[in-house]
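I've put the structures underneath this note.
Values in this text are rule-based calculations from the coordinates and carry no lab data. Owing to the predicted nature of the structure, the values given are computational and were not obtained by experimental measurement. Cβ atoms are built from the backbone, for glycine too; each structure is taken alone.
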Structure 1
Amino acid sequence: MFRKDEKGRLRYSQENLATLKLTPNVAALARTVDASISASTEVTLNAATTFISVYAITKDIYFKWGTADVTAANFDEVIPAGQIRDFIVPDAITAVNFIEREASATLIVVEK
């Protein structure tokens, strides 16, 4: 389902996109753990990152693609508390932003 291209980025087959359920079985490029995301927190992605797993450990987390700050009124996704969401990183995206929906949210981001 996944392979690395000449730049080391993971690539996937479009026909498998609808059945994508599992994270790629390759070593993580980077990991971010943050238990204090009370303000918009930007994660700059590794240049080879093509896939991220986002874990909302204790509370819901708002998520926004790109370098613009995320707010409760301006977000692209919500990761519910206790859930893991997997995302394929769109081309030209170099960063993502997160903020807690309620105080004391813990975030983990794993880049592949």
Structure 2
Amino acid sequence: MAEHLLIETRGTWDGPGCERLAGDAVALASAGHGVGVLLLENGVTAALPGAVSALEQLARGGDAVWVDEFSWRQRGMTGAELIAGARFVDTDAVAEKLMDPDVRVLWR
């Protein structure tokens, strides 16, 4: 079964898309699919506790919630807390997933 990598770049204030993407990730994980969410650019704000409950649920379930550390620092969020279970990721890990033919990528 293919893995899924859902990439969020816009964040929570740009309409309901971020919540929907997180909900889709939870639905995929609940159906037994491998799933991860990568938060880039303004999407990193969704990694703040209380911002997107579906992401917190996903991270608690052991699925990957990755946060681009460069985007995090660029937005002045260095002292802020990540949701439990989320982790910072570097470009090498992201490139590996993007280049894997068994990973389906959705970029928003």
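A value of 0 for helix-only ellipticity at 222 nm (-39500 (n - 2.57) for each DSSP H run of 4 or more, over all residues; to 500), calculated from one of 1, 2, originates in structure 1. For distance in nm of label points 7 Å out along Cα→Cβ at positions 67 and 83, the highest value in the series 1, 2 is held by structure 1. For the structures shown (1, 2), relative contact order in percent (Cα under 8 Å, 6 or more apart) is largest in 1. Each of structures 1, 2 was scored by distance in nm of label points 7 Å out along Cα→Cβ at positions 11 and 99; the highest score is held by 1.
In this comparison of 1, 2, the computed figure 6.8 for mean projected area of the Cα convex hull in nm² is attributed to 1. Work out the source of 3.9 here, i.e. which of 1, 2 gives that when distance in nm of label points 7 Å out along Cα→Cβ at positions 59 and 91 is computed. Structure 1 accounts for this read-out.
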